[in-house]
Structure 1
Amino acid sequence: MNISILTASFPVDALTYSEVQALLTAANEADGKHYDNTLHIYAAQQADVQGFYVLAYDDEADRLVAVASAIDEVGFHTFEWSLVVDPLYRQIGVGTAMFDAMQQALAMRQSAGDLAVVVEGAPFGQTLVEKHQYTYSFSEATFEAAPQQAHALAITLRPYDEDEAVLIELYADAFGDTAEESQQLIDYNLQREGTAIWLAEHNGQIVGTVTTTVMNNERWITAFATKKELRGQGFGQAVLEHVKHDAAIAQNDVVLLDVETENVRALAVYEKAGFIKTAQLDYFAK
């Protein structure tokens, strides 16, 4: 068996995209897991995303047998990556070859750091990264809710418009970001297609913020925060209800968000707003 490995930067061509989709379908069905998000299928054809695929082909069968994906989500030159091997090609060294190729690709791009991402309960992945001296760092759960119009909205969401100081303060309180990190995040989201930054207002006062991105008709929630001194007053739930309301009007399929599993306060807010956990990703760092 002769395996060829190559790298393709985003956006990938239509043929590569369809091959990755076919491999993911086979792996999803065999493992009872969903690898689409970890393999960044949603971003693979977007020109404004810093990401790439490492692809392994069985030359004799002319078939894609493994794919690894890396992406710099927030523009800090730090990559998150994951890999999937066709169920028929596991335990023969393909995963190790893909790992080595991914490390070479990250080095060529002068990555400032990387996180390996493993789907919770997947039959491969964790053993491989731990073998190469990656250790568990944290876990992130994906929650989803159905779009739903509200009879009355407790807050107003207005588009961000040069409210830089307010947004930086919100990010500092919620995430511990420095002013420079917050500015990078703002700039990144403003340039990203399908992404909008919103400020939540109640009686003329800014009470929080949320960023939403629509990809493949799915509405994702990111950078969600409320003012520290106003927490516990229901504004977080009001923001989530507003996003679900807007998603229903736009006829989006689903509303999704990711949250670290140790963030107990946030988990309670999301569950109370009707979000249900559907997946978990475990992150490993060197």
Structure 2
Amino acid sequence: MSESLRWRKMKKRDADEPEKLLRGQEPWCVTACSRFLKRNPAKEQVWTLRDKHDICGMIIQSKRTLLPVFRGQEEIPQPRFLRGFFKAVQIHSLQGLKEDAVLLEQALEKFGRKASENIDYDLMCIDRSPNEECFSAGPADLILRKPLFTDADILAALQAAYEQEEVLPKNAVFNPAVSRLNIERILSNEQILAAELGGRLVGKINTSSLSFTRFQVGGVYVHPDFRGLGIARRMAAEFVRSLIAQGKGISLFVKKSNPAALSVYRHLGFAVWGDYRISYY
């Protein structure tokens, strides 16, 4: 590790260099790019790791999450500014490429902060329309459409089930009010597609972040009673095609322990670009 590397808190006027670094790493850090673009400078902070000439890494604090982007650094100087930070901000998680997340985890352990759970994912990307065979998947009477105002309660139930099955860490308590706010935010700010079968909404998929040139897809869920019919594959194919048509690439991350979802994305044409991790505190 170079002894010239130093941490520095980013000032608003110095945002151009960090943005350049993020653009270069964008497919691997869509969430970090999105949080950087939407950050509230009064409440959220960015620290940059610099040598004498350039920025070679950063940590973004967005609400209760830390997002490290280290651009292949194998070691980092101890981020001493994080000492006591957990008490002030109540950090809940950190996330990023696994190699970056592990570096920050190790740094935090030196302050006595050890993650209560680590969840590993495959980071997957696609930049073209999905394979044509995926558009014929699913029941013949499957309807894919934008949600209506009257769908809000059913979508809230699907979102709640998705969060409990795929998002919440072990021993976490599900909060229905927060989940309802999450789906309301998605309906207001994100793109979403619903799957209807026999007059009933049985699945959904939505964007979760928008960076400089890429969407991140998340919230993919099909009711357990309707799985195994090809609904997820066709729903994802139609949604991805609509996003690609907007001139954006797509990134997402899928639990390594979810082979069914991994199979869906591989059939669509997604490729694994790296290992991703979310660590909970």
Structure 3
Amino acid sequence: MSHSSAHNWKNNAERSNSFTLKLICWIALNIGRPTARIILYPITAYFFMTSPQVIRASKYYFRRVEQGKVSFWNVAKHIHHFSATILDRVFFLTDQYDKFDIHVYGEAILDDYMAEGKGGILLGSHHGSFEVLRSLAVKKNAVRLKVLMYREHNQMITRIFDELNPDVAQTVINLADNDALLQMQQAVEDGYFVGMLGDRVTVDERKTQCNLLGSKVEFPAGPMLMASILKVPVVLFFGLYRGGNRYDIHFERLTDKLIVDRKNRQQQVQQWTQKYVSRLEHYIIKAPYNWFNFYDFWNDEKK
């Protein structure tokens, strides 16, 4: 990924203004989900009219997934899915799980680690909803969870959602903190799983090349480097939105303890990252409309 496209996702990540977001929150909390979902159509139309970059990114992505012609409906449905998961964050953060039909697959993997008091890395992506897990973890205390993220990215939406549920906000380890890695190490030692998303690179971080949907793309090397330093389990997580009120949460054990040998560290980190990317590809094909990286992910515009 080029320097500029690494910046892209930060620059266009959250276009909605504060008023629109607060309005969505108000409607969701005061009028209910069925009515709130009606607003998703004008929101989808708004993105269509004002976000050529989002439209282009969606088209490039569907050309890869569908391997053919991309229709207007592919792109519209894609944006609608994204808007729906943002709206549903409001309900997850305000403990309204009864509105959803949530199926969990592989829950025993985390239960076993929890029973042993073991922590580790829970590695997700911008494919589907991370919020469904984060809120459930806090609500049920089923998973001792911290989340590693840059609070500065999408500051406005983060602040608005944090106000909805301060308990969930407390679970964040801010990557911008000087001692973020120490906080992470301490959390793992205390039996927490540290959730992070492994599919977007920032400009200054270590990267590794992996193959996704037929082309090489740079992915962050950080998650696997951290797991190898801490020698902890890595569990993959995908929270797929399946339309309507249904979410499927999938957990998969990537490794019980990630150990790499120092001489071949770079190569082995690449191999482990590719294993994660291959599972990401599996879920992309399973639920194509859940891909929420609305920027030129494969650098298609330069090809």
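Each reported figure results from applying straightforward, stated rules to the coordinates on display, with no laboratory input. Since we're looking at a predicted model, the values are computed, not measured. Cβ atoms are built from the backbone, for glycine too; each structure is taken alone.
For the reader, a short list of remarks on this structure follows.
- When mean count of other Cβ atoms within 10 Å over residues 167-174 is computed across structures 1, 2, 3, the figure 19.2 traces back to 1.
- Read-out distance in nm of label points 7 Å out along Cα→Cβ at positions 79 and 199, computed value 3.8, structure in 1, 2, 3: 1
- Of the structures 1, 2, 3, the one that 19.5, 57 was derived from, the read-out being Rg and Dmax of the Cα atoms in Å, for residues 103-174 alone: 2
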